[in-house]
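Undergrad: Structures are listed in the sections that come next.
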Structure P
Amino acid sequence: LDRLEVPSVFIDGLRSTSEEALDVVIGVLRGVINTRFVAAIERLGGLATGVSGVDGGLVRARRGDERLGFVGRVTGVDAYALEALIEGEATPVIAPIGLEPPGQPLNINADTVAGEIARAARASSLVFLTDVDGVLDGNGGLIEELDAGRAASLREEGVLDGGMIPKIDAALRAAERGVVAHVANGRLPHTLERIASGEAPGTRVR
């Protein structure tokens, strides 16, 4: 967007999306980024398929805050479409674009989509990889366990802000369905492997 001189405005950690920016966002998320993720999985010996939340009506959405423009909030995940993807041999890579009836695609925060898909699938765990060690307190120390009450306090204090807000909101919603979420540093080696083996690097959200 910067290269195309399309201004970026963030509100509560969410990118406002104009009609002009929407086509760029769809092209990048569904085309460039999705394809690169699929290619990376294939390069490592996996099998992947790239889709977006629009495909098969997988992710339904509605516009909310008018200040955000063509940004949606998830209103539902099609359980049958999701099950078909999960039961397939390929790992689904889902671009965070939703469909507002009757046919308007909307940009949705990727963390929000991940949380709603984990919630709908009743996944055992959900991992958010970021560029910090997890959720940090006011002194920069790592918070190893986080629940809704502590998250609300951190938000009121202004400690929880920016892009961490949609991550924690998504994690807490997923936790309502028994999903254990982790916020961890994706720049460190073997982070996913450590979480899968039962370790808990970063912050665990319950």
Structure Q
Amino acid sequence: ETPNSVYINQYFNELNIDAHYQTTGPEIWEQTGGKITHLFACTGTGGTLSGSAKFLKEKNPDIKVIGVDADGSILKSYHETGEIHKEDVHPYQIEGMGKNLIPSALLFDKIDEFVRVNDEMSAYRTREIALKEAIMGGYTTGAVTQALMQYAQSHEFSENDIVVLIYPDHGSRYITKVYSDKWMAEQGFVNNCVHNYDEVFKTEFIK
């Protein structure tokens, strides 16, 4: 043990949920004027998504809550089957999301659906957001955006939908990783993935 320290135990601490129930959820509700229809957020400890979702669904149970999981994590399949599928577990690069355990800070009953994303496309989305939107987000920022893109392939949005994505990290921590061409090449991402997103992903968000 470390003297004069506190173990937060964030994966199993109910205060993790409560912090976002008291702050993040109300902020989203207020800033969207209560018109939010969809919430996307990564699932690491689960506290951000769970606390926000708990508050928002109390306001409007029709709000769709989408959890973003990593390819290599067990959370999506556990949500769908109630069982742990060990075959789902394998190493992955995305930091701060996904898990090979079930956190009690993740309220599965508040989540409508999980979307699983892979390392490669999440990395490309991170760089794309910086290039196109001038938002220097971290790896999970790209992951949550990639989840939206995948979700939009099988779900329709109307012109009145208000979709909120929580971007949880900053790109300054990924200068030598996602934002490094050398690192991308070492992962095999540079030559294995398309660069022209607009031509390949012709997503119609409003139908």
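Undergrad: Identify which of structures P, Q gives the largest calculated value of FRET efficiency 1/(1 + (r/R0)^6) of positions 109 and 189 (r between Cβ atoms, R0 = 30 Å, to 0.05). Before the final figure, lay out the partial values.
TA: Numbers: P: 0.65; Q: 0.25.
Comparing P, Q by FRET efficiency 1/(1 + (r/R0)^6) of positions 109 and 189 (r between Cβ atoms, R0 = 30 Å, to 0.05), the maximum is at P.
Undergrad: A value of -11000 was computed for helix-only ellipticity at 222 nm (-39500 (n - 2.57) for each DSSP H run of 4 or more, over all residues; to 500); which of P, Q is the source structure? Don't skip to the answer; put the middle values down first.
TA: Details: P: -9000; Q: -11000.
Comparing all candidates, it corresponds to Q.
Undergrad: When you work out Cα Rg over 2.2 N^0.38 Å, for residues 93-156 alone for each of the structures P, Q, which one comes out largest? Provide the component values of the computation, followed by the final result.
TA: Values: P: 1.44; Q: 1.22.
Answer by largest value of Cα Rg over 2.2 N^0.38 Å, for residues 93-156 alone: P.
Undergrad: Next question, about the same structure. A value of 1.02 was computed for Rg/Rh (Cα atoms, Kirkwood Rh), for residues 37-100 alone; which of P, Q is the source structure? Present the calculation step by step, with values, prior to reporting the outcome.
TA: Values: P: 1.08; Q: 1.02.
So the calculation was done on Q.
Undergrad: Between structures P, Q, where is mean count of other Cβ atoms within 10 Å over residues 69-76 highest? Walk me through the intermediate numbers first.
TA: Values: P: 20.0; Q: 22.9.
Max of mean count of other Cβ atoms within 10 Å over residues 69-76: Q.
All of the numbers you see were taken from the coordinates with simple rules; none came from a lab. Just so we're clear, the structure is a prediction, and the values are computed from it rather than from any experiment. Cβ atoms are built from the backbone, for glycine too; each structure is taken alone.
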